[in-house]
Each structure stands twice: as structure tokens, then as C-alpha cells.
Structure I
Amino acid sequence: MRLKRLTPLLAAAGLIATALPLLAAPQASAAPDTGFTPQKPAWHRCSADQPAAYECAAIKVPLDYRRPSGRMIDLAISRMKSGNPAKRHGVMLLNPGGPGGSGLDLPLQVNERMPEEVREQYDLIGFDPRGVGASSPISCGLAPEEQNILRAYRPEGFPSDVAWARTVADKCRAASGPVLPFITTRNTARDMDAIRSALGERKISYLGYSYGTYLGAVYTQLFPARTDRFVLDSGVDPQRIWRGMFQVWASEAEPAFARWTQWTAQRSAEYGLGDTPQAVSETFWALVARADRDPIPLDGAKLTGDDIRALRAAFFYPAQAAPAVKALKDASEGRPAALSPAQRQLLRPAAEPASDNGTAALLAVVCGDTEWPRYPEQYERETVRDKAAYPLYGDFPSNIKPCAFWPRPVEAATPMKTPAQVLTVQNEWDSQTPLVSGQGLHRALNGSRMVLAEGGEGHGVYLVDPASCVMAPVGAYLTTGRLPARDVTCRSAPGSAERRSASPGPSLPTPFLF
């Protein structure tokens with residue numbers, strides 16, 4: 001049995017300059033910088049069961065922008081126009097995260113969540129990134145069991161991990177080899193500029209979550225003159241892509257775990273896991289050892305010690321982690337373990353994916369954006385090191401990945417050298433893009449400002465948690481185009497999944513990984 005591959009508990013989605021209205025420019029003056037001019041989209045109602053205002057289209061873009069007259073691929077786009085043309089500022093592109101996340105339906109969801117004074121200024125533009133969903137989707141032909149890219153390390157199992165990584169890379173090359181080198185962040189940023197050009201706009205505004213923050217940052221570097229009001233929510237550190245972004249999950253899980261032990265010890269009468277942080281920690285690690293010897297039966301599944309350690313993200317949410325660990329303890333001792341819907345979602349095995357498109361797109365980006373180590377021995381050495389340094393999760397991200405056997409990147413990663421007057425947004429306790437990652441993005445973008453929700457829990461902030469203290473400063477920036485004079489730190493209540501799911505309006509889509 002294997003727990004969810006992609007960390008549960010994410011409630012977030014997949015979600016400069018002037019304060020004057022931006023008028024739509026003629027097509028010629030909106031020409032892209034890539035040597036390719038896309039056709040204008042032919043908009044149509046997306047489907048009969050969706051609002052008529054929700055429109056879809058497709059444009060053609062080059063697979064390889066170095067050869068703009070060569071092979072073309074489809075790019076699926078969507079929109080919901082501003083309801084107040086007199087106050088319309090321009091277009092806002094939306095990205096939910098990933099890599100591999102579909103953003104085609106984001107205009108529907110953001111339309112319901114965004115405050116009216118912000119919403120009326122923008123045509124909301126969604127799109128499926130290249131290789132994803134309706135945008136010439138790629139596949140590696142992977143079986144469901146081959147798609148788990150976060151594997152615990154066991155010395156006796158490492159040769160099979162290497163064989164798995166090599167097999168996945170070989171399958172991807174066989175199924176999508178001619179396309180894989182061009183499913184990258186830089187090319188997706190170029191696609192965003194093609195969308196801008198197709199819409200006849202001189203600039204774009206942007207709201208990107210998680211991986212979408214890195215995509216937005218790359219756009220600011222490739223097309224600084226096209227960059228308008230950008231909100232980068234739950235930041236990916238450009239200095240850590242991509243192996244370092246996996247590994248930061250391990251290092252930052254340790255302070256989150258320590259915070260959880262303190263929180264839980266203060267509630268020992270309720271949870272019975274220990275009355276000191278040390279006692280709570282010992283209870284947890286005893287459960288891991290017990291499950292390693294004899295998997296713990298719970299809700300129709302049997303959990304190993306590795307399955308329990310894979311709950312890493314839960315410890316960023318103490319109010320969810322404590323009852324889940326209590327349920328494990330009860331089950332290990334033969335007592336009934338009553339599970340709430342949130343606990344069941346956390347502890348139950350993941351449903352098998354319907355297709356491998358998300359995994360294929362994720363691998364294409366993370367393996368194709370940057371160079372990875374090529375030797376299995378290096379992965380094993382560093383995995384052993386990180387498991388010792390970060391016992392909760394250190395081996396999962398450092399263990400070998402298919403990127404070790406991937407074709408070398410066509411382009412180097414994008415240096416962050418051009419000033420970018422954008423707004424970055426971050427929760428203090430974010431499991432997927434931890435605070436140090438968000439701070440790294442802020443540092444990398446000279447001229448940016450950061451809004452930090454101190455005490456905020458969860459991945460994704462603006463609109464994802466309507467009660468967050470970031471709503472006002474982000475809304476002010478999107479409405480006026482003026483960045484705060486300095487970084488903003490505000491106090492936010494913990495953003496539990498229960499509270500988010502109970503908030504009005506549709507939930508925003510969960511980021512795929514980052």
C-alpha cells in the first residue's frame with residue numbers, strides 16, 4: 001500500500017506599472033519578441049453546461065521557438081471578460097501550479113472568489129500549459145505504479161529504484177521523445193507571450209500559484225517590457241530548481257514537526273500522545289518503528305513506517321496531524337480509530353491516476369529545465385546523508401529520479417537579473433513551497449515586495465483562503481498597480497483544510513506538486 005503520491009492537505013489551487021487603464025493595442029504593436037505571431041483566437045462557449053461568459057479557444061504555437069515556422073502544437077485557452085469595460089485595465093493570465101496542472105477552468109473559479117473591485121479590471125485568461133490537458137498533451141505510457149516519483153530509501157531496494165528511474169526515462173523518450181525537450185518553463189513563458197499577442201495586448205497581468213510563481217518569474221526576465229501587475233503566490237525559489245525544491249521539503253519538515261510536537265503536548269489530555277514535545281516525538285517514532293515491523297491496519301489499508309513518514313505535509317497543520325497520529329496509535333493498539341473526512345482523506349491510499357499526463361508533464365519540466373546528477377552513486381550517497389539529517393522525510397526527495405537518465409536540457413535555466421516590480425505572497429507555514437523558498441523568490445526578483453501571512457498555514461494564500469490577511473494588500477496592488485512601499489507582514493489565523501472547504505464559493509484547484 002502506498003499513500004498519496006502528491007502530498008495531501010493542499011487546499012490551494014492551481015490562484016507594473018501603471019494605474020491607468022490599459023487599452024487594447026493593435027496587433028502589430030503587440031507583436032511578440034519570439035519571431036512568431038499567433039493567429040487571433042476564435043472564441044466559443046466552452047460547453048453547454050458552463051456559463052455563456054466562459055469562452056474557450058485554441059491557438060497554434062511553435063514546439064521550438066527557435067524554429068517558429070516548424071512543427072506547431074495546440075495551446076488551449078479560456079477567458080471570462082470584465083463585466084465593466086469602463087474600469088477594465090487589461091488581461092490577467094492565471095496558472096494553478098504544477099508542473100502539470102491544468103489552468104483552463106481557473107477563470108470560472110477566480111471569477112467567483114475575486115473581490116468585485118479587482119475583478120472588474122481584468123479579463124481573466126486561463127490556459128493549459130503546453131503538454132498538459134487540452135494543449136497537445138504528452139504521455140510516457142506509464143502504469144499507475146510507475147508514477148510514484150517520491151520513494152523512500154532502503155539500501156536493499158536502491159537497485160530497483162535505479163531500474164525504475166531508468167525505465168521511466170526510457171518510456172518517456174520512446175513515447176514523446178521529439179516533444180520532451182521543449183516542454184519547459186521557458187517555452188511556457190513564451191507561450192504566455194504568444195497568448196498576449198493573440199489577444200492584442202501590450203502587457204499582461206498575472207496570478208500564479210506555486211510552480212506558477214517560477215513560471216511568472218521567468219516571464220518577467222524574458223519579457224520585462226510586457227510585464228504588468230504580477231502576483232506570485234507561494235513562491236518557488238529560482239536558486240533551488242528543481243532538485244533543491246524537492247529537497248527543501250525535507251529540511252523544512254523538521255521545524256514544522258517540532259512545532260507540531262509542542263502544539264500536541266499542550267493538548268495531551270485530548271490526544272494522549274505525550275505531555276512534552278519529546279514525549280510526543282517518541283510516540284510518533286515508536287509508531288513508525290512498529291509499522292516497519294508490522295504494518296498498521298487502518299480503514300481498510302495497512303500503513304508501513306514509510307507510509308507514516310510520507311505524511312510530512314500534515315505536520316504543517318497541527319490541528320490535522322494530531323488526530324491523524326492519534327488514530328494511528330489507536331489502530332496500532334487494537335482500538336477503533338474514528339476518522340473524520342479530513343483524516344480519512346489524509347490517511348487513505350490515493351486513487352490511481354486516470355492517465356500519466358500530469359506525471360509526464362511534470363517530469364518533462366523538472367528534468368528539462370535544469371541539469372540533474374547523472375550517477376546513481378551520487379543519489380544514494382546524498383540520500384543516506386539526508387535521511388540521517390532529516391529523518392522524517394530526507395530520503396524521499398533525494399532518492400533517484402528519472403531525471404538522472406533524461407536528455408540534457410536544450411537551454412540553461414533563466415537567470416534572475418532583470419528588476420521585476422512584482423508582488424510575492426506567502427504563508428508562514430506552507431508545506432509545498434516553504435517560507436525559505438518564498439523568501440528566496442523574493443530575494444531573486446530585485447524590486448519585488450513580499451506580503452507574508454505570519455501564522456498562516458497552507459499552500460496558496462490569495463483567494464484560496466478568503467479570510468487571510470493578505471487579501472487587502474494584494475487587492476490594493478491589483479487595483480492600483482502600486483506596490484507597497486515596503487514588505488508587509490500581517491497576522492493570519494491558521495488556514496485548515498476544514499475551514500477552507502467550508503468557505504463560500506468553489507474551491508480552487510490543488511497545485512500538482514509545487
Structure II
Amino acid sequence: MNVGPERARGLSTMWPALAGAAQAASIAMPGSGQAQGWLQVLSLAALAAGLARMARHTPSVRAPYRQAAWSGGVFATTWLAGSFWWLYVSMHDVGGLPAPLAALAVCALAGALALYYAAASAAWLALARGVLVHRPGAASVLFAALWTLAELMRGRWLTGFPWGAGGYAHVDGVLSVWAPWVGVYGMGALAAWLAMRLALSGWRLRALKPLLGLGLVSWGLQAWGPSFTTSAGAGQVALLQANISQSVKFDAASGIRDALQWYDAQLRANQQPLVVAPETAIPLLPRHLPEGYWSGLQAHFAQPGRPVALVGVPLGSLDEGYSNSVVALGPQGAAPYRYDKSHLVPFGEFMPPGFAWFIRMMNIPLGDFKSGGWDQASLAWQGQRLAPNVCYEDLFGEELAIRFKDPATAPTALVNVSNIAWFGDTLAVDQHLSISRLRAMELGRPMLRATNTGATAIIDHTGRVTDQLPRFTRGSLTGSFEGRHGLTPFARWASAWGLAPLWALCCVVVAWAFWRRQRP
């Protein structure tokens with residue numbers, strides 16, 4: 001049966017869009033919020049199968065590079081928009097941006113980031129057709145390299161926005177055992193390799209060989225792999241969650257008053273050795289607080305026998321600049337501890353040049369913050385070294401790894417303070433929990449998460465959630481955690497070179513494929 005050109009164009013859009021939607025669902029399944037690694041591989045394999053069909057054209061036939069780029073772009077646009085659609089909530093529901101403009105902004109961001117994957121798809125077709133496509137192993141490695149380069153570009157260039165990377169779908173899957181070795185991007189590369197192998201096999205039984213091989217190696221690592229870290233002792237912690245809606249958080253008569261009263265009472269009453277309050281738990285600069293509020297908290301925790309409190313608060317002045325900070329309250333002596341957020345959020349914590357008009361359209365109190373240093377010291381506490389990170393920062397495992405350069409001073413535990421009330425009761429909560437879990441797995445450290453609305457949780461060094469508060473409730477989560485000494489392979493190479501080894505390896509594969517393509 002002949003298919004008309006209009007219907008053919010419709011089909012060429014529909015199947016990658018459906019596959020992209022499945023990819024988004026694999027990161028956090030609607031309803032349960034659970035990651036589904038098998039779905040991530042199968043949805044990417046659907047795109048790979050379409051590219052493989054195009055690549056099987058004989059060299060004399062002009063390869064449909066535009067079609068390959070279109071398929072990869074549609075797949076990625078649907079996947080990314082489906083992963084971070086909740087940005088609409090912050091712009092429209094909280095910020096008051098008109099609904100059409102908020103929806104357009106989400107789609108425009110997804111479409112711009114999808115260009116990386118469109119280029120990767122077209123490049124794979126150009127390098128694989130006629131030659132490597134008949135060598136499934138090599139063609140699959142090439143696809144993994146190009147797809148990983150697209151992921152790396154999205155996660156690093158123009159400050160980076162790696163939310164929804166494919167590796168996060170495997171936080172509970174077979175590939176999770178690779179996290180301390182190769183990190184989330186390496187896990188995504190393995191998944192991309194497997195997806196293309198499945199596609200090039202034509203879904204026949206021989207496709208089970210790479211699947212079984214990877215499964216056996218992963219099972220072997222799980223059963224007999226080395227333990228990279230040792231115990232640094234246990235600690236007790238209380239994580240506070242005020243559950244203050246973002247729509248009133250900066251309202252003086254409601255949200256600010258509520259936050260100041262509740263956190264003051266909780267911080268003073270809590271008897272756990274460590275108390276953690278989330279990002280901007282205190283929503284005002286100290287000098288703008290009611291008289292005696294900040295000095296009273298400092299005096300309370302300075303008394304002997306008091307716990308140590310880590311509290312999110314904005315600091316600074318117009319002259320010195322403002323910072324999104326975490327401050328330790330306690331008997332600190334002459335050098336109180338402070339951590340300033342390093343990786344700032346575009347449009348949220350700094351304004352990219354040329355976008356002032358966009359910011360003015362939203363009724364959101366946005367900051368123009370300065371960035372802290374990349375290698376800030378950890379907080380010494382009861383034989384532990386606690387390394388704070390603020391909200392969005394835990395997307396960047398290679399940046400957290402910078403603090404692991406010296407094993408003698410490496411953190412024994414990570415502390416994430418967040419406020420994602422901007423995005424309401426959406427899958428952003430589940431996605432961010434998976435992100436924190438993967439950082440714990442990569443670096444072999446527990447992650448203590450104190451959030452405004454959820455998910456407030458204690459995560460052990462294997463990525464397992466040991467305790468969690470119900471979301472969108474007010475309360476204090478009390479529990480224990482075990483700090484860890486020692487470095488995972490990922491912590492070792494990422495602390496020394498960042499993601500450069502992955503960049504280099506992928507570029508070598510692409511260069512080899514280009515050389516192989518040029519051979520007569």
C-alpha cells in the first residue's frame with residue numbers, strides 16, 4: 001500500500017513523539033513517580049530502530065539526514081518537555097505569566113535543547129550508513145558516543161540543564177550498579193549502546209546476547225564487586241519541612257511570618273545533634289529580620305551542649321553581592337561556617353543577558369546572586385565532614401566530586417537543602433529525589449535532604465531511601481545516617497578531571513568512525 005507524502009510526514013513525527021513521551025515517563029512514571037529503566041531502553045531503541053532503517057539505504061542513495069535529525073529532534077523535544085513540563089507551574093501558577101507564554105517557554109526550551117540530539121541522530125546516520133550499520137557492535141558504540149556527547153553538551157554548555165538525563169531512569173535498575181564506576185552519563189551511554197544493539201538486531205533472539213552479557217556483568221559487580229567505602233560512624237539528624245506554598249512564601253503577612261515562627265520554634269526545641277532547615281528557610285536577609293531574631297538564634301545555639309543547625313538563608317548586601325547560603329549555627333568559635341551556592345539557576349538566581357523583559361513579565365521575587373567557590377570546605381561535626389549543596393546543585397555530580405580531590409578532607413556525608421515548592425505537587429519531587437539518590441550512589445556518601453515541601457529524606461550511601469517525610473505536610477524527620485570514608489572510582493576520576501574522560505572517549509569513538517568512513 002502506498003503512503004501519501006502528508007501521511008508519511010505525519011508518521012515520521014508520531015512515532016518519535018510517542019517514543020519520546022515514553023522516555024519522559026521512564027524517568028518518573030506518572031502516578032507512582034518510580035523510574036523505569038527497561039522503558040528508557042525500549043523507548044530509545046524505538047528511535048534507534050528508525051535510524052537503523054534509514055542507515056540501511058545503499059551508499060548510492062542519498063541518505064535522509066534531515067529525516068534523521070527531525071526524528072531525533074522530535075523524540076528529544078517530547079522527552080524533555082515531558083520531563084520538565086512543571087516549569088509551567090512556576091511561570092504561570094506562581095509567576096503569573098500568561099498560560100500560552102508559559103507553555104511556549106517550556107516548549108522553546110525543550111526544542112532548543114533537542115537540537116543536540118537532532119545533530120547526534122544525523123551524525124550517526126552519516127557515519128554509520130553503508131559501513132558500520134552492518135557491524136552492530138561498532139555502530140552501537142558510535143550511537144552511544146554521539147548520544148552521550150549530546151547529553152554532555154546539554155548538561156554543561158550555557159550553564160547546563162541536565163534534568164531528565166536518561167541515566168536517571170536506571171536508579172533502581174540493573175544498570176544502577178555502574179553508578180559508582182561511570183556516573184549517570186556513563187549509565188546513559190550503556191543504555192544507548194544497548195538500545196541500538198536491540199534495534200540493529202531486528203528484535204531477534206540474537207538481541208538477547210548483549211542484554212544477557214551486560215546483565216551478567218552487572219550482576220557480577222553487584223554480587224562480588226568491591227566495597228569502595230568504609231564507615232565513618234553514625235550520626236543523628238532532624239530534617240525540617242515547613243510546607244509553605246510558594247505563592248505565599250515571600251508574603252510578609254503570611255508566608256514570611258509563618259516561616260519565621262515555625263522554624264524558630266522547631267530549631268530551638270529540637271534536641272537532635274544536627275538539625276537541618278531547607279533552602280531559604282529564613283526567607284529574609286538577617287538585617288531585615290525582626291529585631292533580635294537572628295542574634296537570638298545565634299545565641300541559643302552558641303550555648304554549650306546545644307546541637308548544630310544548618311539553615312538556608314540569603315546573605316550579603318548590595319555592595320558585596322547576595323548569595324544563596326547555608327549557615328551553621330552552633331559553638332563555632334571565631335570562624336562560623338557558611339556555604340554559598342556555586343551553580344546558580346538561570347532566570348531564578350541570575351539573569352542571563354538580554355532577558356530582562358522576560359523576568360519583568362513574571363511576578364516572582366528573583367535574586368541576582370553571586371556564585372560561591374567550587375571547592376568550599378565541609379563542616380566538621382562529631383568526626384564527620386558535612387558538605388552542603390543547594391537544590392539544583394545536586395544535578396551536577398562532577399561538581400560535587402571536586403570536594404573529593406583530597407581523600408583526607410573529602411566529605412563523609414552530603415546535605416542537600418531545597419525548595420521546589422515552585423513546581424507544586426508534580427513529578428519534579430520524584431525526579432529530584434532520584435537525582436539525589438544517584439549522587440549518593442556515584443560518590444558513595446549518604447545524602448540528607450531537607451526540603452520545603454518534599455521529598456525530605458535520608459538516603460544511604462547506596463542510594464536507598466531509609467527515612468522519608470510525607471510530602472506536602474509539615475514536620476520534622478528524625479533519623480540516623482552513616483557517614484563514609486573512601487572514594488568510589490567515579491569520585492576519583494571526576495574529582496581529578498571532571499567529565500573530561502567521557503568527553504575524550506566519546507570524541508575518540510566519533511573520530512575513529514569518521515576515519516573508518518573515509519576509507520575506500
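Can you say which of I, II returns 17.5 when mean count of other Cβ atoms within 10 Å over residues 268-275 is computed?
Numbers: I: 14.9; II: 17.5.
Answer by label: II.
Out of I, II, which one gives 5.9 for distance in nm of label points 7 Å out along Cα→Cβ at positions 196 and 260 as computed from the coordinates? Don't skip to the end; give the middle numbers.
Values: I: 4.1; II: 5.9.
Computed on structure II.
4.0 is what came out when distance in nm of label points 7 Å out along Cα→Cβ at positions 100 and 436 was calculated for one structure; which of I, II is it?
Values: I: 2.5; II: 4.0.
Among I, II, the structure yielding 4.0 for distance in nm of label points 7 Å out along Cα→Cβ at positions 100 and 436 is II.
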Check your understanding: Hey, semi-axes √(5λ) of the Cα gyration tensor in Å derived from one of I, II reads 43, 26, 19; which structure?
Key -> II
Review point. Upon calculation of helix-only ellipticity at 222 nm (-39500 (n - 2.57) for each DSSP H run of 4 or more, over all residues; to 500) from the atomic coordinates, which of the structures I, II produces -14500?
Key: II
Practice item. For FRET efficiency 1/(1 + (r/R0)^6) of positions 52 and 476 (r between Cβ atoms, R0 = 35 Å, to 0.05), find whichever of I, II sits highest and give me its label. Key: I
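Read-outs: derived from the displayed coordinates by stated rules, not from any lab. Bear in mind that the values here come from a model prediction, so they are computed numbers and not experimental data. Cβ atoms are built from the backbone, for glycine too; each structure is taken alone.
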